[in-house]
Structure I
Amino acid sequence: MPWRGTWPGVAECREFGWFARFVPGKGWVSCDPKEPDATEDLNRLHTEASWDRKRKRFVLRQDQH
């Protein structure tokens, strides 16, 4: 895949509204994208979405609906 300026999955996390921030003693916790230190939640992406070869993007897993 050609480089588009962001890591794979970042666009989908933004689209799905999946963000997290690191909290000492707790690890990564889901949060609002406007919270300080929020970043795209790629861990959630890999557990709740799948790579669609034809569409060349992550899509929500069917069992998540």
Structure II
Amino acid sequence: MAIIVRIDVELAKRKMSVGEFADRVGLTPANVAVLKNGRAKAVRFTTLEAMCRVLECQPGDLLEWEED
């Protein structure tokens, strides 16, 4: 099972930098990079909620499941 994180797509649509996004969500830029690069093992719902609030999107816009 592979979960693909599409933060970069949503950031590009909004012309928002990783630094600005990280600041508004309350994460470090390093932690955003971990999420973007698919190295995260888990995401808290509070973090997912904050990301959706900042990007004005749904969780499905940020996460995609792809069969191995």
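Throughout, read-outs are computed from the coordinates displayed, never taken from laboratory work. Note that this is a predicted model, so its numbers are computed, not measured. Cβ atoms are built from the backbone, for glycine too; each structure is taken alone.
If helix-only ellipticity at 222 nm (-39500 (n - 2.57) for each DSSP H run of 4 or more, over all residues; to 500) is calculated from each of I, II, which structure is the one that comes out at -15000?
Working: I: -5500; II: -15000.
Derived from II, not from the others.
State the single structure among I, II that was used to calculate mean count of other Cβ atoms within 10 Å over residues 4-11, giving 16.4.
Values: I: 12.8; II: 16.4.
Going label by label, the one that fits is II.
For which of the structures I, II does the calculation of relative contact order in percent (Cα under 8 Å, 6 or more apart) return 57? Please list the in-between numbers first.
Numbers: I: 27; II: 57.
Value 57 for relative contact order in percent (Cα under 8 Å, 6 or more apart) corresponds to II out of I, II.
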Which of I, II yields 11.9 [mean count of other Cβ atoms within 10 Å over residues 12-19, calculated]: II
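Compare mean projected area of the Cα convex hull in nm² across structures I, II and report the one with the greatest value. Can you show the working numbers first?
Working: I: 5.3; II: 4.2.
Across I, II, mean projected area of the Cα convex hull in nm² peaks for I.
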